[in-house]
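Chemist: Each structure below appears as structure tokens.
None of the figures in this text is laboratory data; all of them are computed from the coordinates on show. In this text the structure is predicted, and so the values were computed from the model without any measurement. Cβ atoms are built from the backbone, for glycine too; each structure is taken alone.
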Structure 1
């Protein structure tokens, strides 16, 4: 059973024991990923190549540590990969596509994941397949023009098998989102214009997340769906929470001791 508190602790440990820096952007997605994998995504634990699996495109590929932990919990990612992370492992700081591990795409060069997801969703529609496609992006990433070209196509093709989840933690690499581009209130208005299937939820409230995801996975929708999830970057480590400085900075550099997390 995937429990978000356990995933958060293991994600923090993965960063602190390896020295890997992108902990804060990984912690804001813990509940989102936990609910998705535990309750909604369709896959076979014994077969990463299961053809009828749903697809997750994790576009903010730099913040993938919780994703790695969950793939390990499910048996797709070997423990040796976590044990040697940043020390020779095949998994990297940003996601690299690996079919054996059910990592569907290489991401982290931001603005690529949603176009990939739109292409996958349209391909499934054309083949009359039932798989769902979920794409997780960051709010800072939504400044990429490629994402809005993809949104236009998703709307045109009425991709009712596509869910876009925005991890709205209000921070990007070196600044606050609102000081670089649209704040999340305005971004939400823009996104809502592309589809009626729009919701905004607390990204750390598993009940609210499940309700929003249920509408996508089990109800009839006329077009693609968008969930904007309000989250806290670095959630669980007070030192990192809502901190511009800790986008790529392991908290042990500032005296953090593993086990002090407030999960």
Structure 2
């Protein structure tokens, strides 16, 4: 096992009963690198079940909608009051507009949050490294600046669509994705929701990108997992997994 993806939360737009917003923990076990990818409501509580937050190496926030970023404030509060934070500030990588949405962003007159997190604005096409992991960002078809993210480790590649409508393609993240984590907010009957894909569209873009595996996520709580999976499989042409909080995947 070289790396794992753990689903911390995967509900679309708002959390269903017992659910959580978008959030994922990516761990490269060979190097010990741990990334928190999106921090929707409820995901910090889940993160603590799988990882000591003090051992994180970076946080990636894909856009400013609160179902993808709000729990960073809870993390900062915990670091200041209960975690005994005694290390350099944690890098937070995010597009324009995210920082201003959070209490730990610009609303930090005493600099207390700055002791916990260090903000780094990233943009379309940018590439960087966190330890041994390569990151690449691609602007998606979503209202605010939203960045799909590719993570490359030794022998594996993960592509995460973040939120996007069908005007963006997983191909934008490059070839040879071992696992595509792609939003499938609705079924084909509801296509046209601005800035979001149906399960059919998610399956089609993953097939077009020649992804080896597809996990669909960000499902609206009112849409059944079975309907999303069946529709995505028909378009992808291979078995598809529906994200479930607490489930993990080997990369």
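Chemist: When helix-only ellipticity at 222 nm (-39500 (n - 2.57) for each DSSP H run of 4 or more, over all residues; to 500) is calculated, the result is -9500; to which of the structures 1, 2 does this value belong?
Modeler: That value comes from structure 1.
Chemist: Compute mean count of other Cβ atoms within 10 Å over residues 87-94 for each of 1, 2 and report the one that scores greatest.
Modeler: Largest calculated value belongs to 2.
Chemist: To test your reading of the models, identify which of 1, 2 gives 0.65 for FRET efficiency 1/(1 + (r/R0)^6) of positions 119 and 231 (r between Cβ atoms, R0 = 30 Å, to 0.05) when calculated.
Modeler: 1
Chemist: To test your reading of the models, identify which of 1, 2 gives 24 for relative contact order in percent (Cα under 8 Å, 6 or more apart) when calculated.
Modeler: 1
Chemist: Okay, moving on. Taking percent of Cα pairs over 13 Å apart, for residues 127-166 alone as the quantity of interest, name the structure among 1, 2 where it is greatest.
Modeler: Structure 1 gives the largest value of percent of Cα pairs over 13 Å apart, for residues 127-166 alone among 1, 2.
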